[in-house]
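Take a look at the structures below.
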Structure 1
Amino acid sequence: MEKQWIVPTYSETERLRRWNIANRIMEEEELDALIIYGDREGSFPASYAPDVYFTNERPGAIVIFPKNGEPISVVSLITVVEDHIQSGRISSTQSWVRPENMYVGKMGANVVEIIEDRGLNKSAIGIIGLAPYPPFYFDGSMPYNTWQYIQEDLSEATFKFVDNKFMEYTSVKSEEEIAVLKWSANVGEKMCDAMLQATHPGVRENEIYAAAIATCAENVGYTTELLMGSGPEFVGWGPPVWTYRPEAPRVIEEGDVVLAEVFSSFGMLETQHQPAIAVGKVHPDFDKASVAARKSYEAGVEMLKEGVTFGDVVEAMRKPMRKIDNSWHVHPLVHSMNPFGLIGAGEGWPKLPEISAYAKVLPIPDVGLDTVLRKGMVFALEPNCAIGNRLINLGGTAIVGENIGIELNENSTNLMRAK
């Protein structure tokens with residue numbers, strides 16, 4: 001029987017809300033236009049995509065947004081135009097860019113030409129795409145040559161970085177965006193359950209991985225990779241080694257723990273899920289670490305309320321870990337989502353004797369601890385606790401509420417046990 005999908009979409013109201021944000025930024029910063037750099041697709045689906053926020057199009061454009069005007073999209077490939085044509089034949093409401101405002105040739109030279117054609121070459125222009133964007137772009141995302149060309153050929157213009165203002169106004173989600181997030185979270189929940197069902201002694205890591213990827217597509221979600229590892233001891237955090245190194249996937253054994261970070265995306269809004277799956281009887285340190293991680297998660301949800309600072313959330317999540325001797329953290333405990341930018345790190349980075357052999361190892365820093373939370377902001381809660389060489393990571397995505405955080409998923413927020 002064919003599935004009946006009731007898929008959330010964006011209305012004209014949402015388009016106007018977002019365009020009003022662009023104009024609000026320009027009004028407050030005394031700007032005549034914005035230049036917005038979007039990262040290329042092909043990296044889930046783009047690591048940095050403020051362009052899509054204003055275009056509702058494929059990621060990877062440079063958007064020029066004149067004050068009180070409409071966004072102009074400079075895209076990389078003619079295939080984007082072809083997709084735009086095809087979309088227009090099906091529906092005229094989903095793309096927010098008119099054909100006359102779409103150019104092919106994502107280069108600084110074309111940006112300059114458009115700015116000059118519109119008489120903005122002596123104007124005050126805001127730039128989105130050059131400020132740090134942790135954890136992906138600590139030096140900004142716009143390529144050096146693109147920025148150099150814009151600066152040199154628009155020598156009479158003045159430029160101002162407004163990434164922080166963009167993040168401030170776009171971090172609070174509308175009701176329509178929350179509906180999209182809930183869809184994404186539901187897909188992620190199903191991906192985690194599929195991984196649990198696929199996990200048992202004798203199966204290879206890639207089979208568990210495949211179960212999650214297939215489930216995502218079957219339920220109208222999008223992902224390109226998972227972070228994943230397994231073993232009776234485990235201290236790594238990243239994609240499986242067999243995705244970037246020619247070697248066989250590991251075979252799951254009794255006593256292993258399978259750890260993963262699941263990325264589920266829909267409509268360019270992402271949720272993250274942190275399944276930890278125990279296979280049979282595991283070492284007691286895993287159970288001990290899972291209790292601490294769960295308490296940390298609960299503390300984070302409790303503190304995700306309007307008016308507290310991000311630093312308050314981070315401190316609350318650290319407290320349960322401090323009660324565990326010889327514990328440390330493999331990655332941050334919490335970070336913002338849609339957009340990224342705020343990071344709350346753990347403590348004790350990292351307590352591994354092998355670290356001393358490396359040339360230089362800097363801890364992941366806290367970012368944005370003074371930020372005051374507002375209702376509708378989105379965070380990934382991913383408390384992780386390593387005891388010696390045994391790591392547990394669990395958690396999920398939650399929205400800042402009025403008095404407590406609003407959890408979007410459940411199964412990956414506890415230690416999962418394979419049957």
Structure 2
Amino acid sequence: MAAAASAGAEWAGPLDGLRVLDLTRVLAGPYATQSLGDLGAEVLKIEPPQGDDTRNFPPFVGRESHYFLALNRGKKSVVIDLKQEEGRELLLRLAEKSDVLIENYRPGVMDRLGLGYEALSALNPRLVYCSISGFGQTGPLRDKPSFDIVTQALSGVLSVNGEAGMPPVKLGLPMGDMVGGVYGPIAILSALYERNLTGRGRLIDISLHDGLIGMLGYLAQLVFVTGEDPEPVGSMHPTIVPYGSFPAADGQVIVAVLTGGFWDKLCQALGRPELAADPRFDTLAARRENREVLNALIADITRTRSVAEWERRLEEHDVPYAPILGVGAALSQPQTLAREMVVTAEHRDVGEIRMTGRPVKFPGAPQPALAAPPVLGQDTMAVLRERLGCSEEQLRSLAGKGVIAGPETG
């Protein structure tokens with residue numbers, strides 16, 4: 001790993017100097033590498049001549065896809081055709097000079113290209129090599145294609161999402177894919193810590209299915225303890241009452257009463273302090289036993305006032321609550337803006353764009369502004385020239401054969 005920035009120089013983040021080779025596309029892998037880039041790593045996104053598939057997903061701003069823009073900020077785009085021998089040779093040379101390689105092809109694809117872990121670790125024993133796939137490198141579903149909704153269905157997640165008595169509904173967030181972007185960086189950072197001790201990298205096997213199974217949490221434990229599958233409860237909670245969405249005169253309001261102290265406060269906010277001591281509701285077990293009666297009682301009260309009125313009352317009594325915001329409203333609310341979770345960047349082709357900000361903050365050590373996602377091949381020539389020492393004649397030859405490409409060769 002290259003040395004971190006010297007004292008007084010601009011601090012990219014705690015991963016400043018880390019070199020990441022990104023052979024991912026679509027969502028799970030790009031989300032993982034974007035997170036590493038947010039933390040200061042240099043991410044080289046290796047794209048085929050046609051680019052990441054998501055570059056073609058509408059709607060567009062100019063010629064740039066909203067989907068690609070969402071998952072590739074701050075990266076450098078390098079176009080290399082790995083189906084050609086000279087392209088694979090370039091990738092091997094880049095891997096020799098990298099700390100981390102991440103790929104999310106189906107198991108076996110990288111080995112068939114001669115770019116699997118065994119081949120690359122022989123060249124660079126310090127390389128941390130992370131493979132992200134639907135079902136991992138082993139098991140009967142190893143070779144099965146998978147997308148978000150498939151993972152949600154097979155992990156049990158889809159079965160508990162939706163209203164009671166209705167067909168299940170997938171999560172609005174594509175967690176079946178994004179889980180790879182959560183666990184991938186955790187595993188990579190763990191392997192880098194180990195490398196500091198041993199001098200060697202290792203292979204990481206991230207399964208999106210494993211990830212969602214791991215996130216079942218207390219829902220899995222309910223099955224282990226009771227032997228029964230939890231069922232969909234809409235926006236309510238399977239074991240905590242009251243917890244969920246209640247009707248107001250002009251919409252819905254979320255109330256979350258996780259502990260007894262908040263139950264007392266909610267009763268005060270509802271104008272029914274006597275409910276706190278009602279034996280039907282005075283313990284968590286009693287409230288769960290009388291879930292339907294209690295939820296109906298609360299709903300009869302909440303529908304008498306507007307969402308704004310309930311916001312004021314619940315705030316006054318320190319009850320955990322929230323209005324249900326649309327995505328646009330969530331992106332413009334004061335808390336989002338105060339935490340710099342909406343930022344702007346200058347894109348090479350389309351000008352100023354808005355993006356979500358870094359979720360991880362380092363108080364007292366601000367990082368530089370986030371860079372916009374790259375256009376296809378934006379950095380091909382500069383990276384190969386600077387990282388591998390390719391001459392202008394070599395670059396022209398490779399571009400002429402279609403092995404590499406950039407905006408200037410298109």
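We did not get these values from a lab; they are worked out from the coordinates using the rules stated. Everything quoted here is computed from the prediction, not taken from an experiment. Cβ atoms are built from the backbone, for glycine too; each structure is taken alone.
In table form, for the structure just shown:
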| read-out | value |
| --- | --- |
| If mean count of other Cβ atoms within 10 Å over residues 29-36 is computed and equals 26.4, the structure in 1, 2 | 2 |
| Per FRET efficiency 1/(1 + (r/R0)^6) of positions 53 and 205 (r between Cβ atoms, R0 = 30 Å, to 0.05), the highest-valued of structures 1, 2 | 2 |
| Comparison of 1, 2 - label where mean count of other Cβ atoms within 10 Å over residues 309-316 is highest | 1 |
| Read-out mean count of other Cβ atoms within 10 Å over residues 277-284, computed value 17.1, structure in 1, 2 | 1 |
| Source structure (of 1, 2) for relative contact order in percent (Cα under 8 Å, 6 or more apart), computed value 18 | 2 |
| Comparison of 1, 2 - label where volume of the Cα convex hull per residue in Å³ is highest | 2 |
| Mean count of other Cβ atoms within 10 Å over residues 213-220 - highest-scoring structure of 1, 2 | 1 |
| Of the structures 1, 2, the one that 3.2 was derived from, the read-out being distance in nm of label points 7 Å out along Cα→Cβ at positions 37 and 373 | 1 |
